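Values in this text are rule-based calculations from the coordinates and carry no lab data. Everything numeric in this text was worked out from a predicted model, so none of it was measured. Cβ atoms are built from the backbone, for glycine too; each structure is taken alone.
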Structure P
Amino acid sequence: MSGQSRKHVPLRTCIACRRQRPKRELIRIVRTPAGQLELDLKGKQPGRGAYLCPDRRCWEMAGPRQLGRALKCEVSAEESARLKAMAAPLLAEETGLSR
C-alpha cells in the first residue's frame, strides 16, 4: 500500500430496484420536519430520506406505496406524480448498468 487511505464512499439502496449504489449517484426524496415531500439534490436537507436511481424505470416502479413505506408517511398519488414531474429532467431512459 502507498500509505494513502481510501476514501469511504457511502452506499444507499434504491427503493425501486433494490440495487446499492454510491449515494451521489442516486436522487434523494426527503420528508422535511414540516412534513413536506421534496427532491433533495444536494443530499443535505434535514428529514427522512428515500433514494431512487436516476433511471426512468425506477421512478415508474416506485409508487406512492413504496415512497410511503420508505418515508414512513402517507404519500398520495398526486404527491408521487408531482415528485416524478420534478425529477423528469434528471432522469435517463436507461442507465446501461445491468440489474
Structure Q
Amino acid sequence: MAQAVHDVVDDVDPVLLMTSELVTNVLLHANTDVTVSITQGPPVRVEVRDGAAATEALRELISASAMPAPSNTGGRGLALVRALASRVGIDDDPGGGKVVWFEY
C-alpha cells in the first residue's frame, strides 16, 4: 500500500494510519471480509469495503466534528481519520454492505 501512494504524497504514514483505523473498525465491528481500494489521485482516495450495512450510529460518528468524550470507549479512530483527511465519507455499497472512504 505504501508503494501505491508513495509517488503522490510526501508522507505515507498518515495514509497508512487512517487505513489501519478503518480496517480495524471492520475487524472489530463488522466481522466481515474487507477490501481496500486505492485511487492515486491527487488526492489519494482509500476505500474500505465490508459486508455489513451502515448504521445511523456509524454515519453520525463519521460526520461528527468533535472528539468523543473522555468517558467514551470508542470513536477516537474515526475522529483521527476526520482530523487527518481532507474528506471522509460513507456510502452504501450496491452489492451490499458499505464503503467508508477518505481522501488525503
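Looking across P, Q, the calculation of distance in nm of label points 7 Å out along Cα→Cβ at positions 25 and 89 that yields 2.5 traces back to P. When relative contact order in percent (Cα under 8 Å, 6 or more apart) is calculated for each of P, Q, the greatest value falls to Q. A value of -7000 for helix-only ellipticity at 222 nm (-39500 (n - 2.57) for each DSSP H run of 4 or more, over all residues; to 500), calculated from one of P, Q, originates in structure P. When mean count of other Cβ atoms within 10 Å over residues 41-48 is calculated for each of structures P, Q, structure Q comes out greatest.
Suppose you compute FRET efficiency 1/(1 + (r/R0)^6) of positions 33 and 73 (r between Cβ atoms, R0 = 30 Å, to 0.05) for every structure in P, Q: which one lands on 0.70? Matching structure: Q.
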